[in-house]
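Dropping the structures in below, format is structure tokens.
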Structure I
Amino acid sequence: MTSPGSGARVSAVVVSFNTRDDTLRCLRSLRQQTVPPAEIVVVDNASQDGSVDAIRTGFRDVVLLALDANAGYGAANNRALARVRTPYALLVNSDAELHPGAVEALTLHLDAHAQVAAAGPRTLNSDGTPQLSWGPRLTLLSEWRHRRWRRAVANGRAWACGRLTALTQRTHAPDWLSGSCLLIRMESLRQVGFFDEGYFLYEEDADLCLRLRRARWTLAFAPEAEVVHHGGRSAKTTPEPARLEYHRSHLRYYQLHNGAFQTTLLRGWLLGRAVIGWLLARGGDEAPATRRHWRAVAGLALGR
């Protein structure tokens, strides 16, 4: 790898999996920044949709790491992050699209606040409405409150939408930031040991943010930077496995950080949900696959 010039501040890392068109749009938005990243590294998790060929053809300046198998989100990021020599790394989901000036705004925020390990932008849905891209530390109570708020936003409740709009217009310090777009200080990342590769998909960003905060770093929501996150495109190609990985990652987070009592309650909730889901899967061509999914969820809940 060629070392970036002395003026370089940011390397961008994009992980892709069967999101060819989204990935190309993401890369175009990185190229069009007022201050583009010094280097862009794409890690492709063994896509089968022509992503690798399209990137090689359309973005010859991009460093492409084409993996032979799907390593998972955290492990794929770590492959690229091990190469980074700039002070900051911009982690971007392949289905994210950066508004002009976003990279510069996030960079200036980290430059101005030496204790901030990572800064996240104001994240928008595809229709331009604000997205809930941060939150409190994950516990059973905080997750219930967060989901209640998210559902109320989705249902257009005035109190929920007003609160979201207000918070997305000011800088604040949440407990976690979404990994959909995150500018992180490499010094802090090396201190805590990069992503935990025990998470295949989901919760690895919340885990990383918790470890950064335990190491006495802070996080920042920086609304002066804006990004559109089109949302969950990779997961939509394999919805049942993605849901199962979410539950697996959720349990891992609780086992590592929330103690035996909360983990046991989470296992009980998962088991109850699995039983109800299995019982409701009646008839139709999809019933066998649905029941297999809920059996697998039950196995996770029981520690199998």
Structure II
Amino acid sequence: MTDSAALPHVFDATAANFESDVIRASIDTPVLVDFWATWCGPCKTLGPILEKLAADYHGAFRLAKVDVDQEQQLAAAFQIRSVPTVMLVKGGQLVDGFPGALPEGELRQFLASHDIHPAEGGEAEAAPAPPADPHEEVIRLRKLTEETPEVAEHKLDLALALLATGAASEAEQLLDGLPANLSTDERAVKARARLGFAALLKDAPPREVLEAAIASNPADLRARHLLGVHELVSGDAEAGLKQFMEMLRQDRQYEGGLPRTTLIDAFRILDDEDLVSKYRRQMSALLLS
């Protein structure tokens, strides 16, 4: 774990300074509180990511680190039952939080949902972080789930990564084994919907064959549909939406309105609200033309 004293927007929170440095300070600047422990495996994954984000956001929020073994009074006051647990204090109030280690992309979404964005001069404004390679993510998360089998959130993360590589069967097994509280998690629900798309690819031609079919016949809507599903399941949402939108342009009544229903189903599983809004507008304009 990085020494928080060496990081400008990271500090150690204690029972003695919590009121002044977290609660009152959050009136001016939001404070993300990381409850962690030296013996906690997932904490060693999450901690460096949170510290990186604190630097990237250039003071848009501060990161308070609470060692639950050293600060048992604080941990008890916040009813911390597992580590890591992250809580957001904003405007002098505890406003949100989550247990477990989330990947960087989801942490950024969490911050954005509370209107916390990189301040000017932050590294994150210069260029967005490239998306993680799904195959590398599978390797990383397999190792993490083996090291911490008791953390069900990691199994959900692994299922999502497996879906991105096309390993739908293994992903489904992991989703089936999630505890009740996680099986209704929004990410798990969307993963189930992704499995519906993945099922369409059973016995489907490889992507290269579909691309060749479209190149030779741009009106091959079956090939466009399957290629769009390939793109969507592999994580390139916009490429998939483009194929579905082209189907809609060419023949909105194809197979009983399949282009429109496929677009709507795709919108339901995507997290990128800006991308969904963009293609919803395109779909509406096309249907009303």
Structure III
Amino acid sequence: MLHLVVNPVAGRGRVLPHLDGLVRSLEAAGLAVTVHRTEHPRHATQIVMRLPVGAIPVAVGGDGTVHEVAAACLQRGLAMGIVPSGSGDDFAFALGMDRFDVPAAVRTLAEGAVRRVDVGMVAEAAFVNAFGTGFDADVARRIEHAPAWCRGLGRYMYGIATAMRDFALRDVRVEVDGREAYAGPSLLVSIQNGPRAGGSFLFAPSASPDDARFDVVVAGSFGRLGTLGVLPRVMRGTHLTHPQIHAVRGHEVRVQWSDPVVGHVDGEVFERTADTFAVELRAAALAVLAPNGVR
């Protein structure tokens, strides 16, 4: 049975008009469906932890909902599905899925094609798409407090603009698979399992969630103007040739900052800052119902 774990506020509530049609289409395809609506943060994880053995949870929402459902599925060894309905939907993008494409989502769930994807672990937290620390994590923290009228890309622009107000570079040392990959002033370090983050930013254009390696991207010594100037290139995925961008691939990453900084997993911000983060990859750890073929 499919258990739809629905975040009613995903995509600023745009998920709800699609819900009845999604359920009817799944039932018409011969699938049994139960709907669960989340009521507070981390509720999706709690719902999945209580599901019967053999259930297939389906995250109906954005990256936050996917993150919470995936955390429980990892603990329980369950396969999961996704109906991308949020503001970013970066992990769905990595799987070749489009936002609010109900017919395509129904086909994917009905066909039941399983794709095993890699999972990252940091500070006992799992992530399926990206772990970020530094400027992008500070942006994610500020997005949580964005005014209600900010939607979609506007929320990320709000986060960037307010983060610029308190802009400061720190020194960082990044080790990948035991070797130093970068040391010096840095704007951010992003450890990508998928190619995109923030809904629009192609940090690692060639990253794949099932290639058994991270794409580690370090932005070096950028000032305010340099940061604003490189953002359009990040959105197009053409930034990796910039002399202040350093990219490497690997399985284990250690990030050590000169001062405590904010970190995030799949856009969900850690409650506490830290100066050191140890990240490891668990290859093919999560089963996901996904379209056939790779983006």
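Look at distance in nm of label points 7 Å out along Cα→Cβ at positions 11 and 267 for each of I, II, III: the largest one is in II. Have a look at I, II, III and say which one yields -8500 for helix-only ellipticity at 222 nm (-39500 (n - 2.57) for each DSSP H run of 4 or more, over all residues; to 500), as calculated. Matching structure: III.
Bear in mind that the values in this text are calculations on the coordinates, not laboratory data. A quick note: this is a predicted structure, and the numbers were derived from the prediction, not measured. Cβ atoms are built from the backbone, for glycine too; each structure is taken alone.
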